[in-house]
Structure I
């Protein structure tokens, strides 16, 4: 059991987020309308911040909702943001909208994942694309990062694996930095052990206007671009951490291959 003595102090958490966002005390204090002295006292524990001030500081520091709740709890306040199951009735409309988007994107792959890359929803094209992989890696919760770089997953079929692995590891590193979530840092460390060294230099960065995922597949080589969409005004932790990743064909041959693949499913 974690005692109150084991909990981080709210001032330490706040200072950690301010440092992570590279904000000075003066800059942040001006934004929220308090004195630099007061903000300094809050960070050192000499002053107790109100709930309203903490929420305002979190807004200006772009603290994710899960971590806002952690900060509020550390300060002795109840969490402000709910965390609902995706199958909860309160999220029926959201879930229906996601299902509509996934189905509408077929025959191209699209999936919904949580912060750590665990897939919570996917369309038929994803299942058809992954059907030949190790079933153990496809068992829930299927992690899209681990599936992409594991030697028993997609990795042997990715023709541009060094570049794609570098892209995914950079994404994980950036997410870990933005959220402070230790699970993301641990996942990145695990997957870095699978990944080949990424190419460096200007040529590696300018080989494509966008980096495609280049997959070898029995239906022919597939070249896919990906886009990631987040909810813009989420006040629930679950929704705040969801992302919709949609893959689109980078050429006509990929488009035709995906149409055949899903049509045969």
Structure II
């Protein structure tokens, strides 16, 4: 990796960490399309590199929220264990589809489409939720295990963090406050990211220097995001990035369907 590329990748990590901290989503949603469309990485290499960098984000974010008391340990344990099992399955499916890039592109397109539409709708409402003091996340162990297993499959297959699924699920399905949802999501995803990253390293689809530069960048960016979150309304950030992710989703879908035909 050239020094200039290393600096640019590091800056990308900072941006991903900053907006990940602001929005409560994994930095993979920014890192993966950046690696693919800006740096020209093949999709399977971008997937492996992104999920490896997300390990740094999860560690930094989880430790920060642990200090703030924003983690429901019982929920995090269930989601993490079931998610690790799902990541094993997702990584196996990834290996089968690694040479069928158009399938991965289409799946990636729909994943980003979901995120984009949710962020745009929430942003246009211009709502800022008032946080309560509830620490425990409601819901049965089975439902939480199913959620974790599903997110683990997505992480192992697509290499993106589970925050874009876990956070809204904790908030809207299980009645959690946003802070507890974000903290528990990061703590839950650490095991999932580690398993997914280990498989990608074994499969040889990780650019290790790029993953390290991205990872260290996300750690710094997460601290910046924590400071900015009190100054910038989340609805404005969601609206802007919702349209950015909409573009990313359409680009993935267009590329995938072109390769299909």
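Rule-based calculations on the coordinates, nothing more; no lab input. Note that this is a predicted model, so its numbers are computed, not measured. Cβ atoms are built from the backbone, for glycine too; each structure is taken alone.
A few remarks follow.
- Identity of the structure behind -26500 (criterion: helix-only ellipticity at 222 nm (-39500 (n - 2.57) for each DSSP H run of 4 or more, over all residues; to 500), calculated), options I, II: II
- For 16.2 (mean count of other Cβ atoms within 10 Å over residues 101-108, calculated) the corresponding structure among I, II: I
- Value 21.6, 67, calculated as Rg and Dmax of the Cα atoms in Å, assigned to which of I, II: I
- Structure (I, II) behind the derived value 42 of relative contact order in percent (Cα under 8 Å, 6 or more apart): II
- For 1.5 (distance in nm of label points 7 Å out along Cα→Cβ at positions 85 and 165, calculated) the corresponding structure among I, II: II
- Answer label among I, II for the case where percent of Cα pairs over 16 Å apart, for residues 77-156 alone, calculated from the coordinates, equals 59: I
- Comparison of I, II - label where mean count of other Cβ atoms within 10 Å over residues 13-20 is highest: II
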